[in-house]
Structures are given as C-alpha cells and as structure tokens.
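K.L.:
The data blocks that follow each hold one structure.
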Structure P
C-alpha cells in the first residue's frame, strides 16, 4: 500500500537542483515545505519511453497508467510546457516568501519522461510537504474557460488520513485564486471536481490538490497561456490560493 512507498529522488531522476532550497528567505511561509508538481513531461509521448509510460499501478480505486502526454492548445502549445513555465515562476514567488520548494521534475524535455504519478506523490511524501500543488491545464469543451480544482474522495487506507485537509486546501485554492482575479471555470460547477481516480491524489499522504489552471481548447484561455505575462498571472493566482491556505 502507499504507506510503504518511500521515493528516493535520485532513483527517479530528480536532480539536486529540484531539492529544497536550504537557504530559503525569511517570510510568511518560512518553515513550510511546498511541492510543486508540473504535470506531464514533453517526452511522455516518445516511443522510446513507451514501456515506462504504459506501466500501471492500482491507486486505491482503479488501475491507472504511469503518466500521459497531456493536452495542448489548438496551436500546438503543450500542456507540459505551460505547467513547467508556471511552476518555475510559482517556485520563485514561494521562495521569496520563505518557503522551501521542491519540484517533481527538473526539466521540460523531449528526451525525458514522467515521473510516474505515484512517484510524484512519493516525492511529496518523502519531503513531508505541508502542501502539494499539482499544476495542469484542461482539454475541455472549447466554449468553456477558467480554472477548477480536483480533490480526492475518502478511500480507506489511502486518502482517509488527509482527506479533511485536502478539502480545505481545495476550498482555499478556489477562494484565493478567485479573489486574486483568476477566471473561474464556466463548465465545472463551483470550480470544484471530486475524483476517486486520480493517482496523484490517492498516493499522497500530504495535503494535495490538482489545479486545472484553464482550458487549453478555449481561445481566451489559450491566448493567456501562451504569453509570459499570462503565465505569470497563473503563478500569481496559484500563489494567492497557497497563501490563503497557510493563513
């Protein structure tokens, strides 16, 4: 079961550059360890890594695969790249407030894959993180836009030890992001989705949510996602949610 999963960062390809910053600045988040998970990786669709990506594990509810390629805008801008760019900006913002930050991958490269979703959760578990934010973007109906948050359901032996904090983290991310100006989802009621099947959530022993920052198939969201200014907006909105949780 997941309680026995101890992930060594080096063993799954996380370099020392993704390890916590031991000289974190003093600030409102001092003493907090936050894991940022930039979903997917550019190399996940490569035939070279097909065996790794097609590996499966039972996640407490169903058997699911290691990882996927993610989605993209209609112009071909990959979700993996968006998530990576947002994650790097969010890391800097969190570190400026004193947080110790760990990323679940240290590059955005077509020559790399994963890590698997259970290893991403394992990184947060090993770091004894105070929170884990998994950054994603949706490939939903083109007429809908905006962010929403995915949280787990209670599964005995898997999520039951952390489910209440997961719910609070989800609520605070939604409230904080909306208050900061993030466009709320127009197609997910309450900007909140509860899922039994997300391995990143089910394997995690620490407070974790998945944030779908927007819909890559929507023209307005896509236009924002493909600019550096827009990516900074997403990082700022995520920061507002994290700040609300810790306050």
Structure Q
C-alpha cells in the first residue's frame, strides 16, 4: 500500500496534466469555456429562486442550493468515473503507470469545478446573510467528500471494465441515492417522528452526514446528533478504503479486458 502511494506521488506531474486535460475536454468547443464553472451555479440559484417562489416548496433557498451544489460534485464524479478507465484504453494498454491515476485525475478535475461553484455559492450566502457558523470544518468536509468520490469512482470505473451494464445500474443507483439523501429536503424531516433505527439507517448513507455538515458550516447547526454525522463520515472513509482494495485487486486484469 505504501509503495502504491509513493508510486502515485512520484507521478504527480502526470496527475496534473490529466486534470488539465479533463478540464479542457469538458469545455472543448464551448464559447464561454471555463466560465461555465461560474455561470452554472448562478443559473442554478436563479432557476431555483424562481420555482421555489412559484411552488412554495417547504425549504428555504440557501439550504436547497447548498445541497444541490454539494451533490453535483458526487454526481459528476460518478458519471465521469464510468469511462475513467474504459475511455483511456489506449493509455492503459500501452503505458506503465498506476491506473488509479485515471480516476484520481478525474475526481481532481471535478474538484476544481466544485471549488469554483463553491466560491459562487459562498458569495451568494454572504449576500443573503448566512450565519457561517463553522467554516473551519469545511476542509475536513470537502476532504471526506473527495475521499467518498474517489472510492466510488475506483469501484465504478473498475466495474465498467468488466461489466458494461454498469452504466445502466449506476443511473438507477444515483436516482435512488439522490432521494435517499437530504438534497432537496432537510434531515430534520427524517429525525422528527421516525424511530431511532430509521434515523441511524438514514445516516449510514455518507451523503446524509456530508450534506448536513455543509449546511451546519455554512448556514446553521441542524437538530441532528453529532455522532450520526460522524458515523456518515466513517462510512465515507470505509468506502474509500474499499475502493482502494477493489481497484488494487482488479487493476492487473485491465489490459486483458480492454
């Protein structure tokens, strides 16, 4: 494991090159190019402002937008991870390097997009007078979400090498995961009126704790026990470790399958 990490660290220049390539591919032939990483969250805020006013949805806009932008980081990583290995078949079969660099650089590129979206979100929250009660927690929250994204990306990218139906499975899983996570509702809706075991099961979903933590840091502390959020963070890191183990086990077989 230590040798694997050292090998990856030695190729940090390759990782940066691949991150840059992934960002260029995302905005290739786009007139506004990288500015879309700033404009997309602005459009998102505007659209939800309009429809929340019309539909009178029972959640205030800063809470909703924070959840949506945080969720997009995971959703984009999951979508891109399907082709992180398969889409680089020529590179995998013709060059010797740790294959984990491919999902790692993909998550890194999406992290750059997420950080730009987060800047826009932060400016918006300042304008609306958000509390910002725990900004010192943000690096840990972001690192935990990045670890979750990388762990899932390694498993999904590897699975798609061997089972090309993975794309269809992931589309269903992501839809279910979205509604099982407090993206468009607040976790208090689950905490009130449900037995304790339902609350614990809800926070076994790592995104439940991550989204709750983002809102606590940027807006106001929710009525959620801290140990439930900590449990979600623990699950996120377990999934990261599982992704590493799975990827290391199947990586030698990639060349034969591509």
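K.L.:
One of P, Q was used to calculate helix-only ellipticity at 222 nm (-39500 (n - 2.57) for each DSSP H run of 4 or more, over all residues; to 500), giving -10000; which?
P.N.:
Only structure P yields this read-out.
K.L.:
If P(r) over Cα pairs in 10 Å bins from 0, in percent is calculated from each of P, Q, which structure is the one that comes out at 8, 34, 40, 17, 1?
P.N.:
This value belongs to structure P.
We did not get these values from a lab; they are worked out from the coordinates using the rules stated. Predicted model only: the values in this text are computed from it and were never measured.
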